Structure I
Amino acid sequence: MAEIGEIKIDSDYRKFIWVACADCGKPKWTVLLHGKPQSPRCRRCAPKHRSSGYYKRGQDNPSWIRGWKINKNGYKEILIQPDDFFYPMAKRDGYVLEHRLVVAKALGRSLHRWEIVHHKGIRYPKGSIENKQDNRYPENLQLVSDDRHNQISILESRIAYLEKQNKELRSENRRLKDAK
């Protein structure tokens with residue numbers, strides 16, 4: 001068994017120190033940073049001690065950057081506070097999709113869960129990250145119901161397919177005329 005204060009180095013050359021939890025005294029290994037243990041408390045005691053920056057939300061958190069983030073689908077999400085009028089639209093983490101927030105503010109009401117904000121894709125290609133972050137209302141955003149959104153998506157994909165086919169046929173006609 002290790003003794004309090006014992007230091008070990010792992011295969012990645014990180015230093016670890018055997019320390020006792022500052023609250024309950026339970027011993028544990030923790031990373032040694034700049035000669036000090038990274039976390040003085042065990043996992044059970046850490047949430048009880050909320051003065052550490054890790055548990056602070058919003059601007060109080062030392063990792064705070066700007067109040068927005070880009071999600072895995074490329075859409076911008078804005079952090080809103082619980083006292084905000086549009087907070088009912090937020091997810092559990094307090095973020096709301098920016099394009100939904102823009103339309104809600106333009107309408108002066110919170111959007112319902114079943115209401116969908118559709119990106120028209122006028123300035124940028126459909127599905128591109130630029131289009132997903134182009135949140136101009138009403139130029140590029142449109143509020144629709146779920147069934148209407150499906151119709152729009154089907155029609156847009158059909159139009160894109162027909163335009164591609166038309167382009168191919170025109171180039172084939174040019175080649176045939178040039179072959180004569």
Structure II
Amino acid sequence: MHLKILITLALALMLSACAGLPKGNDPVQQFEVNRYLGTWYEIARLDHRFERGLSNVAAEYQLQDDGQIRVINRGFNEGAGEFSEAIGRAKFARDNDEGYLKVSFFGPFYGSYVVFELDEDYQHAYVAGNDRSYLWFLARSPSVSEEQLNDFITRASELGFQTNELIMVDQSQNL
């Protein structure tokens with residue numbers, strides 16, 4: 001019986017760690033989900049196995065009747081020569097006006113989605129996961145200026161992300 005409780009507690013701690021906040025990486029406040037909805041293009045990212053080999057990556061966010069957000073990630077798989085798609089859901093981790101959400105593509109397992117920078121017009125977003133190994137620069141258009149990209153790299157570097165490992169995402173099929 002005690003072993004069952006310990007295993008349950010350990011599992012709960014592991015799952016909550018995946019939906020945590022990177023230390024010193026505060027989510028934006030006064031976040032307006034309705035302005036965030038729609039399509040975002042991935043400009044840059046740190047590499048992960050679930051996105052490895054993908055170009056022309058975009059995400060679409062749709063508000064559902066239950067208050068959750070439907071997430072549709074789509075990217076071109078270079079190896080397969082075709083687009084692939086993953087559908088998930090997101091919900092606010094704490095307050096509905098804070099850019100801190102939990103996203104799941106695999107049943108009950110959630111990962112952090114922390115919007116830590118967002119321009120006033122909701123055109124550019126800097127997003128992190130639960131630690132410094134997850135980082136994305138998203139934009140409403142498939143390309144950004146060199147100044148906007150440099151601003152992202154500078155800010156992410158200041159926060160301790162390994163910006164020398166960033167992948168600049170090919171968006172040529174979305175231009």
Structure III
Amino acid sequence: MLVAANALIQVTPGLMIWTIVAFGITVFVLKRYAFGPIQKTIDERRERIRQSIEEAEHAREEARRLLEEHKALMGQARGEAESILAEARRVGDAQRERMREEVEADRQRRLEETRRQIEGETARALTQIRAEVAELTLEATAKVTGKVLDDEDHRRLITDAISGLDFSVLEPEPAEK
């Protein structure tokens with residue numbers, strides 16, 4: 001046999017067998033009571049991590065879907081808001097136009113009423129002027145001729161005097177529409 005310089009390096013069959021037996025028992029105990037639970041813990045942790053990753057992926061997909069829904073809802077809300085604003089503008093324009101038309105119709109009605117009042121007043125004034133002209137004509141004729149005229153003469157003189165006058169300048173011009 002070889003003799004080694006150091007006693008720890010020296011091969012001793014009995015020690016070697018007991019070392020192998022102790023190593024085997026240690027491996028068996030470690031495998032049974034340490035490596036199994038450690039491996040089980042590692043496997044459980046690996047499974048939890050895998051589940052967490054899957055849940056994170058699902059959460060990310062859900063968030064992406066919710067974001068898309070949110071964007072769609074915001075777009076729809078904007079569209080509805082724009083249509084409501086357009087409708088409000090249209091109603092406001094229609095009311096403004098209706099009010100303008102009503103004011104214009106009222107103005108036209110008042111103008112027409114005023115025009116009729118002016119025409120009526122003008123006609124009354126012309127009738128009064130004609131009556132005064134006829135009366136003045138009778139008085140002037142009575143003074144010039146020095147005699148009192150009968151009804152027939154009065155009518156003839158009034159008609160002649162009035163027909164000689166141009167009352168058209170006193171009458172209003174026809175309204176153009």
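Each reported figure results from applying straightforward, stated rules to the coordinates on display, with no laboratory input. Computed from a predicted structure; not experimentally measured.
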**OP:** Could you tell me which structure in I, II, III was used to calculate relative contact order in percent (Cα under 8 Å, 6 or more apart) as 10?
**Re:** I
Subject >> Label whose coordinates, when Cα extents along the principal axes in Å is calculated, return 195, 30, 17 (choices I, II, III) >> reply: III
Original post:
In terms of volume of the Cα convex hull per residue in Å³, for residues 42-89 alone, which of structures I, II, III is highest?
Top reply: I
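Taking helix-only ellipticity at 222 nm (-39500 (n - 2.57) for each DSSP H run of 4 or more, over all residues; to 500) from the coordinates of each of I, II, III, which one would give -6000?
Details: I: -9000; II: -6000; III: -29500.
Considering all the candidates, the number was obtained from II.
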